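Values quoted throughout were computed directly from the atomic coordinates according to the rules given, and no laboratory measurement underlies them. As the structure is a computational prediction, the values presented were derived from the model and not from experiment.
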Structure P
Amino acid sequence: MALPTPAEEFLLRVHRGLGALGPAERDDIVAELRAHLLDRQAEGNADLLTGFGAPESLAASYLTEHSLRGALARGTSWALGRALWIAARDSTVSLFGLLPLVVMQLAAVAAIVTAALKPFMPLELGLWVGGGSFYVGPRSANPAIHEVLGAWGVPVLACSGVILFWASNRAMRALVRWRLHGARRS
């Protein structure tokens with residue numbers, strides 16, 4: 001049974017929108033959509049495309065889900081962050097969940113790099129406190145700020161950085177799972 005011209009055009013536009021996927025996966029998705037449309041047609045529904053929205057939006061949601069699944073399988077912070085960034089295009093919750101996690105990862109990297117360089121630059125790197133603030137990294141020109149960790153700062157910074165990086169990666173995984181669960185519901 002053939003579909004009406006608007007339905008065929010809809011499927012063609014979805015197919016084009018799925019260009020980032022491999023040919024087999026793209027064809028499977030379009031075949032599944034075609035089957036749904038044929039079922040609607042067999043049931044006697046007059047408007048087959050009701051509830052699908054724009055074909056480009058539908059294709060984008062498939063691409064987002066594909067990206068999230070791939071990132072979850074790889075599990076790296078880079079892949080998870082990239083997939084969440086892609087998902088943030090259609091969800092402000094993903095964007096506001098991603099930004100603090102990226103900041104956590106950057107802080108973790110700063111702590112690890114400081115710990116690695118501290119033995120070579122003991123008077124220039126550390127945890128600096130004074131004047132109502134604190135920070136990890138290079139010495140400030142402000143004489144009121146002093147270093148508080150000393151040599152034992154190396155294991156503290158290294159362990160803190162690793163734990164923070166691990167925790168933010170786990171949180172990214174949880175956010176990706178949450179987004180995938182939301183994508184399945186819609």
Structure Q
Amino acid sequence: MTYPEVKVHLGCGDRYIPGFVHVDVVEREHVDWVHDVRTLPMFSDGEVGLIYASHVLEYFDWFEVIGVLREWNRVLKAGGTLRLAVPDFEALVWLYNKHGIALVLGAIYGRIEVNGEAIYHRMAYDYPSLALVLRLAGFKNIRLWDWRETEHAEIDDCSRAYYPHMDETGVHLSLNVEATK
């Protein structure tokens with residue numbers, strides 16, 4: 001497949017973003033490539049302008065995340081953007097200290113079922129730790145991004161998670177960070 005101005009949504013799950021190429025390990029009607037996002041052999045070096053991965057990176061442990069990010073970097077064109085969203089460990093600690101463990105268990109341990117197998121979060125990030133792995137994988141211009149200011153702002157995914165749920169005056173539970181190649 002060839003796509004003009006390639007934008008890729010990795011680990012898309014049920015979320016469909018018009019104009020994006022969707023890659024997920026589970027087959028769904030809108031998924032263009034059923035594949036583990038650790039590797040992206042369907043894309044050439046420097047082919048992709050934007051990669052978006054919302055609440056995907058935390059499923060890779062500390063020992064593999066640099067390799068995964070380097071692979072994502074490989075397919076990005078020079079100046080291309082990697083846009084990530086992960087559970088915000090700092091916000092979760094605040095929530096834990098205020099309300100106890102019950103409210104943070106799902107975000108910390110996250111469990112999804114993939115092809116009949118349960119997989120769990122393997123890593124937690126705050127801004128410094130996420131910036132570190134991005135730098136180690138060769139990314140630069142690391143910064144926060146606001147879900148309201150993206151071309152996928154209308155997509156209700158975890159990048160816009162709050163406590164209380166959907167209350168933008170509450171605590172934003174997603175650490176949204178982007179970087180460039």
Structure R
Amino acid sequence: MNEIELIRAQLSLEKQHAADVSRACASAFAATNSCTGDRLASLEAFCHAGVDYLIYILTRFKEREQVLRELFHSRFAEGLNREAADSALALTGSSREALAKLEIAMGSSSDADSAAHWTEFLRFFTDVWSPRRDELDKLFEQQAKVTDWRAVSGIDADSIYDERRRYAHMRAKLPAGIEMPATRSSL
């Protein structure tokens with residue numbers, strides 16, 4: 001596996017982990033409506049770990065989007081590539097927007113509001129954020145060099161270790177009745 005394949009595999013794994021955590025948190029928040037005692041405490045501990053993970057990942061993707069924006073603007077001075085880059089960057093669904101929706105979901109005051117906001121966050125993540133990321137990735141892949149992949153991804157051994165440690169911590173808090181796919185490793 002070459003360096004670009006390693007970076008792409010880690011980016012894909014991070015996106016998949018974030019999707020899995022988003023779904024599990026939405027389920028856990030919905031389950032808190034009817035729980036008390038130890039079950040509620042278990043769900044809340046999981047949700048806290050899941051939110052921490054999502055904040056970490058979405059912040060990293062937000063930083064990547066900024067580097068990507070700068071790279072697109074310096075690389076594509078004019079023409080169709082510049083128009084395609086500007087169009088993709090202008091799409092709704094930035095990581096900043098996803099973080100804002102996550103903040104709303106976390107700040108809900110009632111259980112019913114919380115479940116509804118988590119459902120909205122999950123819908124946004126799945127139907128808006130992910131397709132925008134796919135479009136940006138497709139455009140980037142057409143022009144990227146190895147140095148671009150390094151600059152945009154910010155992936156190195158330390159960041160891979162940190163992501164996996166955070167994901168494992170969150171999985172360790174997974175309460176009974178909340179489903180997540182088996183842990184994947186693409187590296």
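Among candidates P, Q, R, the computation of semi-axes √(5λ) of the Cα gyration tensor in Å that gave 26, 18, 16 used structure Q.
Match the computed value -23000 of helix-only ellipticity at 222 nm (-39500 (n - 2.57) for each DSSP H run of 4 or more, over all residues; to 500) to one of the structures P, Q, R, and report its label. Clearly, the read-out refers to P.
Taking 30, 12, 9 as the value of semi-axes √(5λ) of the Cα gyration tensor in Å, for residues 53-140 alone derived from one of the structures shown (P, Q, R), identify that structure. Answer by label: R.
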